[in-house]
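Next up: some structures, all given as structure tokens.
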Structure 1
Amino acid sequence: MRRLRWIILFVVIASGVLAFLAWPRGVRAIIHNTGTTAMRDVRVNVTGRSYWVGDLGPGESRAIRVKPIGESHIVLSYADGSEVARRLTVDCYFESGYSGSIAVEVADGVVANVDDRIRLAMW
């Protein structure tokens, strides 16, 4: 009986450790092109890192998990329909260790809407 208790305790602790290690880290950034022109070679830039998203046609969206190094906000860089380079700063704040999501709507060269659900992670 005593051995069974130790086995149960071990299984519970091991499950907790595995759940901690498997839990997704970072902030999920969702970029949605609500404009009338394509966004080419889209990148999501945070402090210390840059994430390639690809091309977004009108009405398309894509999500990526970002993990900054230190304090950060998001800067979107892309080429518009006329191949003009654009950089848009998204009004948000997060750090490494934060989680949640942020949805950004871009319409023809401007940040049209931001749904910020970023929070400090539980661990």
Structure 2
Amino acid sequence: MRHRSAAALAGVPPISALLRECLRLLLFQAAGTALVMLSQLAVPGPVAGMLLLAGWLGWRGELPPALAWLSGLVQRHLALLFIPAGVGLMTQRERLASEGVALVAVLSISTLLAMLTTVWCYRRLRAATG
């Protein structure tokens, strides 16, 4: 077993803090899923959980350092989460052949709207902050 040097571990929060933040993320995801199930919202449970987490962080006013570190770790390895989606695409070839044009149209329009909204928000924030 290889041991990491002290320099490689510099900045890494204690394992207890990382476990606490992992548990916090899972609890917010579970709360979001429960909220969606109880309210019959047409939103995925993890998305509702993420919104609950964002609200909690806004109310708290600060991001716990261990959560920031853990979020960065997840973000750096986010590409791994696209592997199941790619496998799903490969298993749904017939459906893609029949509904592919509509899917491309919807994805293109929604991407364009998201980009335009981002530019609009950026310009408004930039004008407001000078």
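Looking at distance in nm of label points 7 Å out along Cα→Cβ at positions 13 and 53 for structures 1, 2, the greatest value goes to 1.
Looking across 1, 2, the calculation of helix-only ellipticity at 222 nm (-39500 (n - 2.57) for each DSSP H run of 4 or more, over all residues; to 500) that yields -6000 traces back to 1. Taking 32, 24, 20 as the value of semi-axes √(5λ) of the Cα gyration tensor in Å derived from one of the structures shown (1, 2), identify that structure. Structure of origin is 2. Largest in relative contact order in percent (Cα under 8 Å, 6 or more apart) among the labelled structures 1, 2 is structure 1.
All of the numbers you see were taken from the coordinates with simple rules; none came from a lab. Quick caveat: nothing in here was measured; it's all calculated off a predicted structure. Cβ atoms are built from the backbone, for glycine too; each structure is taken alone.
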